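Scrolling down, you'll hit the structures one after another.
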Structure I
Amino acid sequence: MPVVQPLVDDVRLRGEQAALEYGEKFDRVRPDSVKVPAEVIAAALENLEPQVREALEESISRVRKVHSEQVPVGHTTELSAGGTVTEKFMAVDRVGLYVPGGNAVYPSSVIMNVVPAQEAGASTMVVASPPQEQFGGWPHPTILAACSLLGVDEVWAVGGGQAIALLAYGDDAAQLEPVDMITGPGNIYVTAAKRLVRSVCGIDSEAGPTEIAILADATANPVWVAYDLISQAEHDVMAASVLITDSVELAEAVKKEVEERYSVTLNSERVAEALKGQQSGIVLVDDLEMGIAVADAYAAEHLEIHTENAREVAERIRHAGAIFVGGFSPVPLGDYSAGSNHVLPTSGSARYSSGLSTHTFLRAVNLIEYDEAALKEISGTVIALADAEQLPAHGEAIKARFEDLSAK
């Protein structure tokens, strides 16, 4: 926080110029402007490999189907004749969607942010992603191509805490309009900046390093479990990969398979640091009941269930960002193409919060409508409570509609 606070303050005061300067410092490149030109976005889609485009389109379709069915339906409650309360859902007007660009390329995060915002009905949206030195200072072309596929024409070449600050405060002179809400994962500086601006605009969550917990018994396939643990470890050196099992044999087999397999992966050094960190390990429990209790206490971002009757066990879990049921529902499926969202609560926050969804971009608003008779019927209750709270003017606001208070 002390590192990021001056940066956020600087961007608030100097806008685009400050953001570009920080980009030059941290990303070693300075684009001509924060806004990515339309022709650059179009070229990225035009040059996208057909196989990658097909994969993105299929994933978009699946994610859209899931998120379109999340849209809640408004309803009206009648309290008395002539007295109703209607709940309606209204989309956040303008949203800023952050897409990381450090250790990897994340077009999937474009999908996971943009689709629910679109399905909620957000009026406008801007995607912010770090400038890339090897691509002329613009975000990675695959990120831009994903934006183009989704119809997002406003993309900002800015990353890190400076991106969050610029999204929150904007820059009138540079025609960079601030947003009402910021969503999307990022590193520790992004998260700190989100905390600093959350009084200015909404945020989805304060995302920490990625986590996977696997609850498994003796029936689990140790090779599958090993690969799933490795897959999340390649995200970040701070990533957590945890196996919870009541089987000593499985624990030993998974340990052996992980040690034999992680070293051949592309990101082996990163994986090794994550797997050997204190945040990762194997937790041996007495039985499945204790395993469920441990999984709930941990409240992992991603929880895989590799047990007999996996669905039954999954239904008993109370705390997890997303639950992946059975051996053929691995976390990488959810990262890309399951249809669910991969922006999920971390660091135990699954105990009280949800992952990104269509609901994130909706606000529930109540319409209170009483006619004269309905208000008169309840007026005595309102006046009594107002007097009990020593707020008599509240009661008088009711009485004024039915009595002449001019003489008082």
Structure II
Amino acid sequence: MSKGRILLVDDDPDLRLSTAQALDLAGFDVTDTDQPEDVPALISFGFNGIVVTDIRMPRLDGISLMNQIHTLDREVPVILITGHSDVQLAVRAMREGAHDFIEKPFSGTQLAETCARALDYRRLVLENRVLRAAAGQKDDLEQRLVGRSTVMIDLRRRLRTIGPAETDVLITGDTGTGKEVVARALHDLSQRAARPFIAIDCAALPEAQIESELFGHEPGAFPGAMRTRYGRFEHARGGTVLLDDIGSMPLSVQGRLLRVIQERTIQPLGSNETRPVDIRFIATSRTPLDEEVAEGRFRADLFYRLAVVSLTVPPLAARREDIPLLFARLLAEAAGRHRIEPVTPPPATVEAIVARDWPGNVRELRNAAERIALGLGIEAPGEPGETPQGSPQAGKLSDRVAAFEKAEIERALIASGGALKPVYESLGLSRKTLYEKMQKLGIDKAQYTET
């Protein structure tokens, strides 16, 4: 019997192989990879394992990977593998949420003991969640989809019913309402929770490459196709595919997608063979797809196939009574991210927040909470306004400059929907400088991408 599940991430093939073998011999169920960017798709609230990752990797370092994992579930233990020169970095990571770290060179016994302790902690977390739910206390769904309004209570009720089912789902809602949060909740409530969750931004895929990205290709399928490539659908085997902003998918690809959904098979470019795929599809749209069908921009048969079960995520305007509770949660999260003392805005500020229109919905409210946590007020960056009482400006000039830079970059990211080119062009920065500032200021581009 396995002692528990471990995701091992390391770009060094020799060290990864020897570490995986040592953990396997110790009785753990090990999945190893050199692709850290693929790991978050394997994490859910029901993930019954831990992550062991090297701290230094070229595409995505261990601390950045840990932060991505902890946006999905703060209580997934992440163990960092460090070199001697990285110990100070690992200690800082422990303060930011790493469960433990182990310094090279380490013995198989030492690593196995560290992993066993982390797995015991994870089992306790999952057991406590079950007990809290059984006792009628708030469950994870209420933590992720905050609100006591009738529309939110009904949304959570429907999610608990639909989640365990195998049916495909269409989610509609305005920009920033949290459609991807709802999609992940459906995945985590299903029997597929331990399998990949692959999010595909249909609006961001280049039209010339979209079929290769989704279905994969064989060598020689088109100029430059030198070797076999598995598409995103095959990477999601056994799990869930989120087709984000499906209304932007070209009509030429919609027909192929319909066949995949109907037959649960794919045909890579350049191949005459079909391959079965076990996938649940969830699609999101910012605009009502029936209107897109009427305008001839979306296939009616694909719409009816996806809309067997549909959910609507309400805008903040439809649940104003939830805004104080939601804002308090976002304010606490912002303070935690920046490792500063949480502020308590005065009643006048809260009243102004409730009365204000939020066309960007939860995403816009989150950015307002970020500004108040940093002492910048609720106005958009660059607009005049007073800082609310209880939100003191940072004392040092360097801190205030950093907070201003962060707010300006975030404003530009919101305006561009997460695209980086308009940001560095509008701010007069080089691409390299923008990346360095985002890394230094802890800005995650994914938080500003349109959903």
Structure III
Amino acid sequence: MIAPELWGGHECTVNRVEDRWRDQSHLSGHHDRIEDLDRFAELGLKALRYPVLWERTELQPERFDWSWPDERLARMQALGLRPIVGLTHHGSGPAWTDLLDPAFPVGLARYAREVARRYPWVRDWTPVNEPLTTARFSALYGLWYPHRRDEGQFWLALLNQIDAVRLSMRAIREVNPEARLIQTEDFGHTWGTEPCATQANFENARRLMTWDLLTGRVVPGHPVWLRMEAYGLGARLDAIAEDPCPPDVLGLNHYVTSDRFLDHRLEHYPPQFHGGNGEIAYADVEAVRVLADHPSGWGRSIAALWNRYRLPIAVTECHLGCTPDQQRRWLANCWHAAVQARCDGVDLEAVTVWALLGSHDWDSLLTQWRGSYEPGAFDVSTGEPRLTPLGELVKELAADGAVHCDEPGWWELDQRLLYPPAHGGALVSGNRH
């Protein structure tokens, strides 16, 4: 068996809703438990996605508090855990900036230079986690700060983050020319009924925009170029295409909810799923709940990214909020797909067990403080981390790379279907750019 590396990451989002800030490292207790790093190392992980977040470190302009990352990164060095340093994670920067601020890219790059100078030995970086997803939630759906619901502002927020990545990696590589960009993004596929074909095609093209922009692909002829040019962004697209910053590793984040299904037959779905694009009304639901022949997402997503970019890939978030047995099956499903991809010649570097300490309030997309919690490799609900069945599987994988989990997950059973079943082969499956 050709096994990938096993990486990990704790849910470290710092996001802002109006004037309230939500810090997952405090909610999990990790902020005050450096010994968690020893627990992570004991799992057998090779690398750890780890936050040195702008919002947490630059407390006032030009005033930095390095005490927390200094202690943690030193401990990681001693434990032999390679850090993959993240600078923003679904955040919009410190209080004096935001995703729509023209100064956001330069500000993050300036901070990135300070971090690189502080830790010149760090090789792997993610300056901005999931730029597209963060722009959608912040400027298209209005859920996170600065709470806009405007497509033009959404594209602007995305380009500001892409420029922030480009400028940050330039600054980091001035310190460490060997620095690698591991660019994460949520990725799935959208299906739809025939009347929703145009929207399905658009959403499948949009899902690739983080990586398409960084690889210099968004030029005239790209399926989204004219749409963005109409918002007056053509010059910025040209500048990015002329000076791209291709990722050294594509970071694939995929969830059971990442695949979507668009259906014009609103009567089949509860009102909370009804929406539209101004031209047609449709329901937007999880594909796994309606497609009778829904294919497993891991293998399909890995193959799609490899065939399009031919760049190294890592699964950078593998997580399922569910019962312990289902969490184990989701990781096993991902691991099998990763091993098969490597056997097929895909340069797949690693699988990352995400949310090692679990996550808080993601069932409301971090918009409500309800105290909901779902465990990960550890359960911190009592305040003291306790290894879960998922964590036990992680240790098994790290020990010999073998996983024995033959039972299907709920996403593979007929009971998953909540709505009148459709068949993907007879429907619009989106573009194949």
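None of the figures in this text is laboratory data; all of them are computed from the coordinates on show. What you see is a predicted model, and the numbers here were worked out from it, not measured in a lab. Cβ atoms are built from the backbone, for glycine too; each structure is taken alone.
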Item to complete: Supply the structure label, taken from I, II, III, corresponding to FRET efficiency 1/(1 + (r/R0)^6) of positions 37 and 373 (r between Cβ atoms, R0 = 35 Å, to 0.05) with the calculated value 0.95.
Response: III
Item to complete: Name the one structure among I, II, III that Rg and Dmax of the Cα atoms in Å of 25.5, 90 was derived from.
Response: I
